[in-house]
Structure P
Amino acid sequence: MSITNNKVSVVVPIYNVEKYLNRCLQSIVNQSYKNIEIILVNDGSTDNSLLIAEKKAKEDSRIKIISQQNQGLSAARNTGINNASGSYICFVDSDDFVHPDYVKLLLECILKNDADISVCDFLYIDENGNTWKRKQKENKIYNNEEALKDIFCKEQNTEVMTWNKLYKIQLFKDNKIYFPVGRYHEDNFTTYRLYYYANKIAMISNELYYYLQRSNSIMGQKFNKKRLDIIDAIEETKDFFKNKNIKLYEEIQCYEIITKINILNNMIRDKYKGKEKQNIIKNINRNSKIYMKNKYIDRKTKLALIILIGKGNLYALLLSILDKIRKE
């Protein structure tokens with residue numbers, strides 16, 4: 001079968017992104033792989049986003065617009081899944097954009113390796129057009145257990161995000177996988193499930209996705225309690241694998257402590273005073289002996305555990321000093 005016989009659904013959730021939307025849509029319309037449908041889910045936008053989408057739809061018959069009341073990113077993605085007619089599906093956030101070969105190379109990768117999910121590398125980009133990346137990725141083929149360990153154990157070659165991946169759509173539909181409506185960190189509730197049901201995950205090092213970093217995004221704002229949704233995602237992850245009788249205890253513990261320390265760092269930097277901060281410190285201290293024995297947790301994290309003993313005052317002081325040194 002020719003590669004061009006494979007239809008790909010590209011889902012774009014849209015909410016008040018008039019400043020960025022045209023760039024995003026143009027990058028999808030200009031894909032070198034042409035057999036795509038572009039599903040734009042207008043999630044109750046109150047700016048000119050819908051007008052921009054409608055104008056683009058008049059120019060390209062592959063674009064389908066679905067409007068709904070504002071329910072959030074997860075609900076918009078779910079609408080895309082339910083209305084997709086392709087054999088494969090990918091997601092592009094409406095303030096981001098993609099390389100012209102984004103779909104082509106991900107599809108070639110998934111077909112060449114007989115995989116259920118293909119993954120690409122990405123670049124961060126700011127509003128001035130400056131790009132950077134955290135670390136170099138590598139081409140690699142994973143079975144599902146290897147891929148789960150990758151996102152749980154700090155390697156993060158494939159990353160947990162939804163948008164740098166192409167999926168066989170049946171992974172969602174056969175296993176009734178949907179994004180959690182009304183929750184932050186929606187990817188952390190879904191990616192581990194998709195990996196579990198996939199037989200093979202293929203990673204390519206090509207930088208095909210441009211992830212916009214803007215100060216007024218959800219993750220760019222001051223800490224708020226909704227960020228703690230990720231802890232619920234971890235608890236769901238534990239329950240999921242316990243019910244499947246799959247032993248990934250230490251791997252998930254590694255994922256848990258790294259996540260909690262990152263949350264704590266954000267709380268300290270944003271001077272968050274809520275009781276949740278001390279609850280996290282108490283939880284870490286209560287389980288520190290278990291974490292210290294975990295072979296997947298690195299020395300740097302274990303040192304942080306030692307410094308966190310007590311109420312975390314010494315840890316907060318050292319974090320503040322290190323932040324000042326980095327800025328100098």
Structure Q
Amino acid sequence: MKYLKISALYLSAFVLSFAVGLGSFMLLNRDTSMQVNWSEQVGTIHTDLTYGDGQAHKYDLYLPADKSKSAYGLVVYLHPGGFTTGDKADDAEIAKWFTSKGYVATSINYTLHNAENPTASVKTMAEEIKTAIPVVVAKAQELGYNIDKMAVGGGSAGHGLAAIYSFRDGAKAPVPIAFTFGMVGPTSLEMDVTDGMDFANAAPLLAAISGEPITAQTIKSGEYKDLVKPVEAYRWVTPDSPPTLYGFGALDRVMPFSYQPIQKALADNNVPHDVIIFEKSGHGLHRDKDKAKLYLDKLNEYFEKYMPVK
């Protein structure tokens with residue numbers, strides 16, 4: 001298993017890569033076959049609904065025009081942006097596509113780590129998502145859409161949060177998770193602590209992600225592993241985890257360490273899964289059109305198999 005070796009240069013690239021325009025780069029946003037001619041005949045959108053008192057505690061709800069079904073599947077899609085930027089509105093086109101297929105869809109904001117919210121971490125964001133989803137399900141019910149199961153996905157940072165929810169918190173979800181999906185998200189924070197690793201530069205990154213007081217010494221000693229467990233999705237995989245579809249770039253320099261641990265955890269626990277590696281691509285998954293088609297074909301298969309429209 002190949003683990004990350006962090007340097008000051010890598011940390012700078014990590015933050016910069018996440019902060020630049022990730023709302024529009026993801027695979028699902030680029031595919032023209034997923035574009036929807038939206039109208040009231042397709043569905044309606046309720047924007048800026050609230051799930052808490054925080055400024056970022058808002059979500060958008062996309063409802064199919066057909067209200068005749070006894071139950072609906074919910075698709076939760078969490079936005080990318082490196083935990084520092086991005087917005088639920090960035091994924092409006094994806095949510096419209098889900099709704100055009102007959103699903104209720106939602107995109108959820110979470111408190112980003114920035115100058116205004118320096119204590120926000122992946123740990124606090126994951127807790128916000130856990131709080132939001134029951135509220136979303138209840139609101140859909142209030143509006144006449146009974147939710148009986150859901151799929152949880154996202155891109156990059158949103159994928160990381162979707163994975164945490166699906167594997168760590170899924171057993172307490174308000175409805176069963178039919179499957180989970182995502183692309184290029186951080187599902188592991190494992191590190192190689194040999195070869196002169198720059199512990200002083202690695203510690204602030206892990207502290208910001210985990211919300212824990214991680215130091216160079218806790219990394220060197222291995223104590224950091226217990227501190228980051230709440231935000232390492234792969235460590236929560238069990239035989240009862242939902243079927244999983246993931247895509248990763250083999251040349252990804254932002255998330256080069258993420259897919260091996262989750263792939264092994266899924267296999268070891270006999271969880272139905274497809275982990276698609278984009279061999280020529282980096283974080284943006286731009287260079288493998290054949291793998292892009294495969295991913296989208298698989299996503300449609302997962303909908304048909306695990307959460308068909310009734």
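Here, each number is a calculation from the coordinates, and none is a lab measurement. This one's a predicted model, so the numbers in the text were calculated from it and none came from an experiment. Cβ atoms are built from the backbone, for glycine too; each structure is taken alone.
Could you figure out which one of P, Q the value 12.8 for mean count of other Cβ atoms within 10 Å over residues 55-62 was computed from? For mean count of other Cβ atoms within 10 Å over residues 55-62, the value 12.8 is produced by structure P. Of the structures labelled P, Q, which one yields 144 when volume of the Cα convex hull per residue in Å³ is computed from its coordinates? This figure was derived from P. Once mean count of other Cβ atoms within 10 Å over residues 159-166 is evaluated on every structure in P, Q, the highest one turns out to be Q. A value of -10000 for helix-only ellipticity at 222 nm (-39500 (n - 2.57) for each DSSP H run of 4 or more, over all residues; to 500), calculated from one of P, Q, originates in structure Q.
Match the computed value 17.2 of mean count of other Cβ atoms within 10 Å over residues 135-142 to one of the structures P, Q, and report its label. Kindly include the intermediate steps, with their values, before the conclusion.
Numbers: P: 14.0; Q: 17.2.
It must be structure Q, since only it matches.
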